[in-house]
Every structure is written in structure tokens, then in C-alpha cells.
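Quick heads-up: structures coming right below.
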Structure P
Amino acid sequence: MLKKLFHIESNQAGDNQLVLSIRTGKQHFSFVIANKNCSEIYQLTYYSIDNWNENTWQEIIGTNPSLNNSFYEVLVAFDFPESTLLPVNEYSSHDGGSLLKALYGNYDNSSIISESISGWQINNLYAVPSDFNEWMQNKFPTARFWHQYSIGLKNSNSATAEGVLQVDFRKNEFVVIVTGRSKIILSQTFHYETPEDTLYYLLRICDQFSFSRDTVELQISGLIDKQSAMYKQLYMYFININFRNATWNCGPEYPLHFFTSLNDLARCVS
């Protein structure tokens, strides 16, 4: 089932340097068309998805004719959780498939991709379903592709802090990227049903890596509202909570932090 959660649209005003940014995973697909300097949105659409198949893909393309336009650049972030970060000097392309298989199971029908994360001396090794990768490559042959963890780390400026939990929420799951003490500590996707589930995972992370809840910084974005039960739970246990806002103007209807991950991707334009 495909469900549209958000839709924003405005006049392109003759802009001939439009950038299409797409973020997609097992249960969501979102895209934004913005200007090159990432200050104005012309269209933003966000779907939740129960089950990916070719009909789902065709419905998205068929109901969004703007995806057939020509763009100055197309940027894509794969948001599948099967990923591991490896130091550059420990990575071998020959071991990629067997390593992910050992961590997550059989990935015979997946494309195994490795990308270097600049500034960190780290390789992100991840799997993308082969049919999905083929759909994207065929539709957008000139696009640049990354993994969402790589984009998150590229937009992290917190490596020297004592501890930072960068948390991005979507429906029933969240991504957490943990940095501190000049190191990448963790990048992982967690599923949740209740706010208590989320709190449990974040407190476990603090305990495991010896972060004090009084000093660790919680940078949050995505589908979380300041009046929500989720935020109230977090506020009870963490002192330093900040919303990580997008740089563009998405109008008064939605908070700036709702679409920060898409904004992070859009800012990768060359």
C-alpha cells in the first residue's frame, strides 16, 4: 500500500537549474525538487509504503509527472538498513558480499555497494535490492547515489564533541548516528512501536558507550513534533535536545526539521 503523507508545491518561477533529490528505503519514498542553492522548494512529496514492488514504483512515477522532467542534477540516497562501516585499510571489495551476508543474512538478490565517506577514512558497505537499484538506475541514469548513513555523516559537524546522537524519525523507525571523541561510533536503524521503545534504545546507546545523559547532545529531525508523546519522553531523560532544521523554506505548515534528511541530500549538489 502506498500512502501520501506530505505534499508541498509552489511555482518554479522559471528556474532552469532544478535539483531532484530522492530518499528511499523499505517503507518510505520521498523526493524534493528545489533550486540549486537549496533555498526554495518547488515540490516535496513523502510516501509511506507497506510493500515495494514494480507496481508501487510505476504508481509513484505515474502520479508524479514532475519526475519525468529534465534536471540540473539528480541525487539519490538509499535508506536501507543493511549497512556496515569499515576503516578504509580493512576493506576489501572481495569480502563485501560475504561480510553483509554474515551480518544480515542472504543477499543473493541485492546489489552490494561500497562508498568512501570523505573526512572519516571510512567505507560504507551496504546492500540495495537489485530490482530496486535497477529501477532507479534506468529511470535516472545520470544520478549520483549514496547511502543515507553516508549523507548523515557528511552533514555531521560533531566529531570533536563528547557525544552526539543524531536521530532522524520516520514512521515506526528511526536512524541514529552516534559520533564523539573524534570518532564514528554507531550508525543504525531501529524499529519502534511506542515512545518507550525509542527511549530504551537511546538510553542503551548512552550506557554502552559511557555517555552521560547530562552532557550528551541529542540532535533530532524527521517526523517528531514538540507536542508529541515521543518528544515529551525524550525531554524527561535528556537535557541537551536540539532540533536539526533544514536550510530551505517549506512554508508555515510544517516544521523545518521534518525534512532535514532530504535537505542534507539536496545540499550535496555540485
Structure Q
Amino acid sequence: MYAFDYVRPASLADAVKALGASEENRPLAGGQTLIPTMKQRLAMPATLIDLAGIAELKGVRRDGNAIVIGAMTTHADVAGNADVKAAIPALAALAGGIGDPHVRNSGTIGGSVANNDPAADYPAAVLALNATIITTTREIPADSYFTGMFKTALQPGELIKAIRFPIGAKAAYSKFEQRASRYALVGVFVAHTGAGVRVAVTGSGAGGVFRSAPLEAALAKGFSVDALKGAVVPSTGLLSDIHGSAEYRASVIPVIAERAVAAAR
């Protein structure tokens, strides 16, 4: 580690002001990614702006036909929230399967979505459920938000306030996890509504989370496990690393998608 300043603003306005004071300042959510990268000197912010004291960034509420989750709501709180479990059980189940108890009680949904780790779980839910990211300056639809590995549409000085998830999808998430980290080697979130089928894949894309056109096309003909029989996901654009080649991931994605469809409710 190295020397850096630390501030803990009590309001969102103060946090935005502190973040805008320097391009070298960084917001701190749960710290599950930022702190380890700082220890490795892969991130060297001048000032850490701790968002943990901002009450308006926490909590879950039902707003009409949507569930709105504050950016600083922990994974454990999402997993245990009665409204989430009743309205979007797939999202609650996903949150309950992130990392270990320490990670679930420290990590936040806003931090995960802002970081956009290519193996994170939440981005798949955001993309498949066609959620909206509400920031301090605007609202960003999911299809426009994720722009590449560890990249998003967020601009300098812009913070996520909340994420709005529409209610009404028949949905589920399934993942083949890397056992040591519990990150997704392949994760597939399927969602079926009156507007159509959306399938988001995490842990496999060289550019991060992505929608799978072949799987969506197959499920549009019938939202069933049988509809996915023979579905082929191309290996082009998929990750190859020590855990699995692009070809391996391409072969596993349809299998995990079948499990998700079988679990959807």
C-alpha cells in the first residue's frame, strides 16, 4: 500500500463534490475489488471517498412494477430482502450465491456493476432483466451501460445511485463457478417476459458480460430446455485463460443455459 487520503461524506452531494475535486480520486463501495488492487499497486487513488455513510444509497423499495435497489445495498441484503425474493426470486438467488459470507456482507450491488468484472454475477442480471442504472446525472439502460471488460458508460465524477429492475420476468441464473473464488467461469441469466427473451452470459466474454443471440433465438421459439437442444454458441470473442479455453466455454454455455431455463419461475 501507499499513502492516500480518506474521506467519508455523509451526503451524496458531498461525495460527488469530493470525487470531482481530482481525477485521481476514487469512490469506495464495498472495497472487495479496489482494496486488493491497491495492495498490488494496480490502483493508486489520491483520495478514497467512502460511500458507506450515505443513507440515501442504501435499501430496497418497490416502485410500481419495479424493484429499486440502492447502490450501497450489500449482496446479503439483496439476497434476504422479502420484496426481492417475492418479485424477482432469481435476483435474490443470484445475490445469495456471490462469494462467501464476508463478501456478501461487504460487497455492494453498485460497486459490482460499476466495476464490471468480466466474471461478476450482477452484470448478467442487469443485462438479462433489462434494468436501468440510475446515476447522479442520468438514467442508463442496461444495453447501453456495459461497454467492455471493466468498462462502463459511467463518466468521470458520475456515481451510481440505484438500479431499477422491472418486475414480471420468468427468470433464473445458473453458473459454473471457479471453486476457489466462486466467480463464474460460465454464468447464464435467462429472462422471459411478454417483450421477449433475453439471455446474458458472464464469465466468458473477452469483453465482459454479453447477450447471446443464438440462445435468445432458440428460446424465442419456445422457452424450454428442449428448445436449446443443438444450440451452438460460437467461441469467437470468448475468453481463454488458465481455467478454460474459448472453445470449452462455448461448449459449456448452452449447458448452463439449460439449467437456468429449467430453474426459471
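Between structures P, Q, the calculation of FRET efficiency 1/(1 + (r/R0)^6) of positions 45 and 61 (r between Cβ atoms, R0 = 30 Å, to 0.05) yields its largest number for P. Consider the structures P, Q: one of them gives 14.0 for mean count of other Cβ atoms within 10 Å over residues 189-196 as calculated from the coordinates. Say which. For mean count of other Cβ atoms within 10 Å over residues 189-196, the value 14.0 is produced by structure P.
Each reported figure results from applying straightforward, stated rules to the coordinates on display, with no laboratory input. Since this is a predicted model, take the numbers as computed values, not measurements. Cβ atoms are built from the backbone, for glycine too; each structure is taken alone.
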